[in-house]
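Please treat every number below as a calculation from the coordinates, not as lab data. Treat the numbers as computed from the prediction; the structure is a model and nothing was measured. Cβ atoms are built from the backbone, for glycine too; each structure is taken alone.
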Structure P
Amino acid sequence: MLETFLQEIPAQALGKAQDINLDIPYEKCNEEINQLLGKTVLLGGKRLRPLLTYLMGRFFGVDDEKLDACAQSIEMVHAASLAHDDVVDNATTRRGRDSINAASSNKHAVLAGDYLLASVIMNLCKQDMPILVSEMSRVIMDLAEGEWIQLEAIDKKNYSVELIRNIALKKTASVMSWCAVSPAILSQQSDEVISLARDFGVHLGLGFQLMDDTLDFGGTSQKDANLDLDNGVISAVYFEWLQNNPLKLEAFKDGANFKDVFTGEGLDEAIASIKSQAHANLDRADEILHELARKVKTEKSFEELEKDLKPLSFILRFIGRRDF
């Protein structure tokens, strides 16, 4: 699957994403903080978010150099959220290595994440486009609110389909939307096109998160499979299972520990349902891409636009089939 991915994605965009410079672009940067980030949350990863930003920029006709700050910023914001999540989740590993809090301390992890967010805002301010700063501020607020809502759900056990969707919108879809919206802004698209770009990111993000929730059961995930349950987090798969077992759901909402009510019987059915929902969102994202091709302001021919959409459509299919 990886070999096919490399064949389908333009080499230039893939190279830009993989080689992206994630050093904090500030001449007076605290090197100890930069080094801690570089060996933990900024190390490795798929670089999907920068790749999407460059591919969407290619579609909208934006030069790669103009996209660099947007691509760097979203990967850094994602990394900052990982630093904070590792503290909230009491994590010990990430991507097979020590998590940032294990490599240093909870206090250092929080401060490093905050420092990274501040550097993102500072760098975007240098682009002299206040709307980009406003859009990124919205993403950061959504990430914080999504984590807050999730913590409330853990305490109150008030999970619902709508609540789980809202968490995914805040914590995943907001980030993916930036990858489409920021290139649309840079290319000075209409409000309608920017709105469509945002919707593309929403459905991509929902599909990505729902697929991610199924990967904990595939045996190839690098995540600590029991960490979410230890912290009281109920994924879309687990909630689907609870809905299919009303008595178990009632016991859980009455205060029972999920591990005490979970039997595993019928889990495959729950996983299949969540995968189906993920595919529906990814299909809708693909439909929106072709709507964008009809409405985007550009000098490209429709055939050229469709060619630029092919790697994006492939990524959607790849996400729907991925097992890692």
Structure Q
Amino acid sequence: MLPHPRSSSASAILALALLSVGLSALSSQAAGPSLQARLEAMAGRHRGRVSLYAKNLKTGAVVAIAADEPVRSASTIKLGILTEAFRQVRAGRLKLADPVVMKEVDQVKGSGVLAYLRTPLTLTLEDVLTLMMIESDNTATNLAIDRVGLAAVNSGFAAAGLQGSRLYKKVYQPAEEPLPPEQKTFGLGKTTAREMGLLMEGILRCDLGDAALCGRMQEMMKGQQYRNMIPRYIEAGVDASESGAIAGDKVGALDAQRSDVGFVLSAEGPLVISAFTDRNEDQRWVCENEGETLIARMSKALFDAWGGPPRKP
């Protein structure tokens, strides 16, 4: 007995539908876990605590891991000093060409080059800010704080809605006012991965309202000399000093902490990445440090998912 024509047609439609569902399931399996899940898996394997905030500024897509948890800022807090300095330049209270005289008493230990130079030495405010960003120079940082004012930096955080961010004091210098008990936990400053990411977004959007000044801030960060975290695998095989960087950032590092806040310019639009690791078991001061490597790998995963081929600088 031959099947009824309508029955054959219905069976064919059902078969096609089942095939479509099966192919869709296979496609979903092939695509693998989501970007969020992959990053969470990386963070879960790390021997320490991880906070991450990343945003694709073109699409608005966001991934976050403990992004609102207060963290030790280390030197990433210097991004707040930079933005406040440029805000005051925009307002006409400072000029990038203003002279800044470094005296012997200003020199402090730690990262940077100014502590090794003869004094007195006259620089410009732009020189000081550049050294603070590309070398994380602690002496330059303190000279910048002297110019813009510590209270103004914190007022700038508050005005931007960054209630969880605060700069407590100058680097390796006694505080000039009583400090809250929490300062012993956070050191130089505290923040969150999201708030540092939002601060970077404001620079890329040019919330300052002056394209030339916003561009200068980005150029300073693209000159970052330590490129072992966000730019590490994204710019692999590229001499950024010769061909130009596509990533700009501000790093931070303590014995048990590694952090990096930056941007990547891609063919698909700019990306913001703000990553913090702390309580790290690996406290080696080497490029293979697990915290640094994790941030580099997470940054590459974000770039591969969102960025496409690098945009020419």
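Suppose you compute relative contact order in percent (Cα under 8 Å, 6 or more apart) for every structure in P, Q: which one lands on 19? Considering all the candidates, the number was obtained from P.
Each of the structures P, Q was assessed by Kirkwood radius over Cα pairs in Å, for residues 83-122 alone; the largest value belongs to Q. Figure out for me which of the structures P, Q the number 23.2 belongs to, where mean count of other Cβ atoms within 10 Å over residues 187-194 was derived from the coordinates. The read-out comes from structure Q.
Each of the structures P, Q was assessed by distance in nm of label points 7 Å out along Cα→Cβ at positions 43 and 59; the largest value belongs to P.
For the read-out helix-only ellipticity at 222 nm (-39500 (n - 2.57) for each DSSP H run of 4 or more, over all residues; to 500), a value of -13500 was computed from one structure; give its label from P, Q. Answer by label: Q.
Computing mean count of other Cβ atoms within 10 Å over residues 179-186 across structures P, Q gives 26.8 for structure P. Out of P, Q, which structure matches 4.7 when distance in nm of label points 7 Å out along Cα→Cβ at positions 131 and 267 is calculated? Derived from the structure labelled P.
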